[in-house]
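Just so you know, all these numbers are worked out from the coordinates, no wet-lab data involved. The structure displayed is predicted, hence computed values, not measured ones. Cβ atoms are built from the backbone, for glycine too; each structure is taken alone.
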Structure 1
Amino acid sequence: RFAYFSRASLEYIVKSRKMPDVIHIHNWQTSLVGPLFWDVFVNEGLERTRIVLTCQGLESQRLEEPGKLALCGLDPSSLFRPDRLQDNDKPHLVNILKGGVVYSNRVILMSSFLSKGEIIDGYGHGLEHTLATHRHKLMIAPHGLDSS
């Protein structure tokens, strides 16, 4: 259902002729917006739009069979690769959150205690290699509200 929601959201943006500067996606639930945007929708008037992914935590990633990508209009053969959605630990599956990291222009990781380097080096829950590859996109934001 999240895959259909992600695709329907992009279809709505295109059909309504909206041209957002940024599409902000969250966690694995909307991470398919990234590959859908760049592989299907970018050339439909959205060339200037950028994708920002915010991850509340990397432990929930959603692994699926590669063939299921076709259900929302993605080409499994082009995405089932180590540098795209193929899972780093279970290479027979695709990792939806990994797709969000790979296909986003910026990735915001929520952490009040860990640095970018610490997350990449040991708290990536299997995404360490992907996070290291896309280090230039990563930003750390603290949890909570600053009441000052």
Structure 2
Amino acid sequence: MGYTFQGFIGTPEVLEAASIRLRHSKIVPLTGALAVVPIGDELQDEMNADEGRLLELWDILTDRIEAFGVELSEHGRVAYVEADYFGGTGDQGCVVWEHGRELLREVRADKAINHALRLLGVQTAEGEADEFDTVGMGRHRRVESWLSK
């Protein structure tokens, strides 16, 4: 079974700036105080406006999506994460910003999403395997599933 996700993670208040500016953005609550804005095809197209340049080693992170993450971070700490797995193999990455400053960047790194979630204040809950499970990031296996709920 595969897993793919690309999107921003932060508090709903921080992510609200995305929903105000981008008509294809959708804020989806996670467990706890965080939420996600999944980046599906329509939002990706809207953010890139046919001008985005893919950053080296990333699946969909472009200079335009990154610039938007920096903008969002003016409202508070925010992370961009992406993951692509199939049959137990794959990779993930993250970038975390706060007030326009990059705090963490991990490209194709093991546990990158957990590291980002930790910087967003998530602690592994009792009975959960890690931060990823604690906030419920595994409840949908594809970006489209996050958007259809």
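Comparing mean count of other Cβ atoms within 10 Å over residues 8-15 across structures 1, 2, which is largest?
Evaluating mean count of other Cβ atoms within 10 Å over residues 8-15 on every structure, the highest lands on 2.
When log10 I(q)/I(0) by the Debye sum over Cα atoms at q = 0.19, 0.23, 0.26 Å⁻¹, for residues 16-79 alone is calculated, the result is -0.82, -1.06, -1.18; to which of the structures 1, 2 does this value belong? Numbers along the way, then the final one.
Details: 1: -0.82, -1.06, -1.18; 2: -0.75, -1.08, -1.29.
Structure of origin is 1.
Mean projected area of the Cα convex hull in nm² was computed and gave 8.2; which structure, 1, 2, did it come from? Display every interim value, and only then the final one.
Working: 1: 9.4; 2: 8.2.
Structure 2 accounts for this read-out.
Identify the structure, out of 1, 2, from whose coordinates distance in nm of label points 7 Å out along Cα→Cβ at positions 72 and 120 was calculated to give 2.7. Spell out each step's value before the answer.
On the way: 1: 2.7; 2: 0.8.
Structure 1 accounts for this read-out.
Quick check for you: by distance in nm of label points 7 Å out along Cα→Cβ at positions 48 and 112, which of 1, 2 is greatest? Let's see the in-between values first.
Values: 1: 3.9; 2: 1.7.
Largest one: structure 1.
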